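The data blocks that follow each hold one structure.
Coordinate-derived values only; no laboratory data. All of these numbers come straight from a predicted model, not from anything done at the bench. Cβ atoms are built from the backbone, for glycine too; each structure is taken alone.
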Structure I
Amino acid sequence: MSSARYLLIQLKRIGDFILTAPAVQALRAARPHAEIVLLVPMQVTALAECVPGVDRIIPYRSGRANLETWGSALAGEWEAVLDFTGTDRAALIVQLSRAVHRLGYAKFAGHRLRRMAYTHLSEASVRDLHTVDFHLALVNELLGQLGEHAPDPATHPEPGPALITAHALRESMRSRLADLGVPRDARYAIIHPGTAREEKFWLDDRWAEVAAHLHDGHGLHVLLTGSGDGLEKSHLARLKTALRTPVVDLTGSCSLLETAALIAGSQVIVGVDSMAMHLSALQHRPQVALFGPTNPFHWRARHEHSVVLTPAGELPQKVFKPKAKGGEMAAISARAVLQAVDTLIS
């Protein structure tokens, strides 16, 4: 049995951490007896606890001394440290770790002093890879240094969910829904229209049509989720005015982890390219994702219960390229979304 210890550093935004989870899963599969420790921002720790195969989590608090972080880096006796972040701070932690194998990306290695922190650099191209594959490349680089071969995607099945919310939390959210009129055994769908970019919002009357189809056509309770603030606020206000069917409005009232638990129990989630869709992808939940200005090549879910719609046409997109022009969200028709919903639910 191996006593190897691995430190994985991801100090970027929540979305970046979510798309790093499959890399954690891959390392655990390759090194089942190792200790895997994650160093992540404080606001991500609850979500990190839902990633299977993680033994310990070290929180990083912005603007604090972070003595635990520096102490763990110095005293960890790490076989390897993997830096998914690519910043000066992360590089310093890597260098202080004194790990036998210290890995980062050539793309982020930057100037000579930062490059000195690493013993190995991955040449993976974030432009030419799905974001999940970009992070998996760092794990594969480590396995190569350890004399092991990364699994061939062509001969290995899609791995299982890389995010599993606690049963107690899922039950708690079902109780909360029951208090809002959704029986515990009722089937429900989620509409997540929010995003941090104005050009990624879809049309309010089309969301209303989707909600009506889910409710009247499929007999599903419809939940509306999102942050409820920032750019979302005015869009949600207009959307609620346009709705013709009852919905359970949960915007602004759920944490990231609670949203993940709701997604885990849903029949389908429909939304634009956003963090919620990444949470759905990690849990292999049925989803219809609308991509306009962003390229689904880099961000889409890839499990069999996912449908990607773009302005390129009415049918779900099946071929994805690293260089593809975006388009207007208005070019995605309500009919295309309704057909995708029907396909997934049937």
Structure II
Amino acid sequence: MKRAVLEALKKNKDIFISGEELSKKIGVTRTAVWKHIKQLKEEGYEIESVSRKGYRMIKEPDTLDANALEIEVASKHIGRKIHHFESIDSTNTLAKKMAAEGAPEGTVIIAEEQTGGRGRLGRTWESPKGTGIWMSIILRPNIVPTEATKITQITAAAVAMGLRSIIGDDVGIKWPNDIIIHKKKTCGILTEMSAELNSVNYIVVGIGINVNVDPNEFPEEVRGVATSIKAYTGMIVSRKNIVKEILHAFEDLYLDFIEKNHIEKSMEICKKYSVTLGKQVKIRTRQKEVIAEAVDLTEDGQLLIKNELGEIEKVLSGEVSVRGLTDYV
């Protein structure tokens, strides 16, 4: 019932709605309405109460409350069910557990804080409380395992489009899974899969975004390559708005792929906003480091490079780390 009260207040934002009207709309007593209003105020919602007028939403907290997000996202598929946690070890870890137990496709797990966040190649991911977006999406695409790399590219395209709609043009994609603002990393994507030989059981795609993180909160070893949206814009940015824009973009691109077998739109976005293509890059594997020119992306999301002999090679995202010759990009 608290969600119904919240939804009514959000839909009538900046105008008063009476307790009597709320009780009739929701089907509870006015006393029950008052109790839910009290709970919302305790959660940080600023709600004005005026005798004979009713209640009016003034301000919402910048928390990623599941009820508020489900109301705002209002999607058909991705994000219809959202699970919110104050603190969790890793959203990807829980998402994989929930997926194995049968959680439906499109389920989103989101946390205010991760105590054991993970990135690619075994790296850790710092996730300070209340300042970022740490979320995972459960997917069940009817694809063969070799096509899973396309999900990373779809996600990168969705995050880039979502962020560009809010903060402007200086958002790029560093292949295969980083989102860059002004030449520094602000978002990482981690795609994990459970599969049989020829079919996918589920895919979990994790998205970690430094939104309102202060630069001095970054570990010293990454301050030269990491940034946050707040550091770039100079202001606090609504995390809820970012989540909403990203999930909407993701749903559009993902359903285009799943229902129509179209990946072209996502790949066009990845190429258009790439900070990797057309540059000389260092490609590091466990065995060696190669300098090559990044020339294109395949439909499967693999990087095409031109080596020192002028030969074109494919690079698989799971095997390498790619950086610029002199800096991160």
- Message: Given a value of 12.0 for mean count of other Cβ atoms within 10 Å over residues 45-52, calculated from one of I, II, which structure does it belong to?
- Response: II
- Message: Between I, II, which one scores greatest on distance in nm of label points 7 Å out along Cα→Cβ at positions 133 and 205?
- Response: I
- Out of I, II, which one gives 45, 24, 16 for Cα extents along the principal axes in Å, for residues 213-268 alone as computed from the coordinates? II
- Message: Among I, II, considering only distance in nm of label points 7 Å out along Cα→Cβ at positions 53 and 293, which has the greatest calculated value?
- Response: II
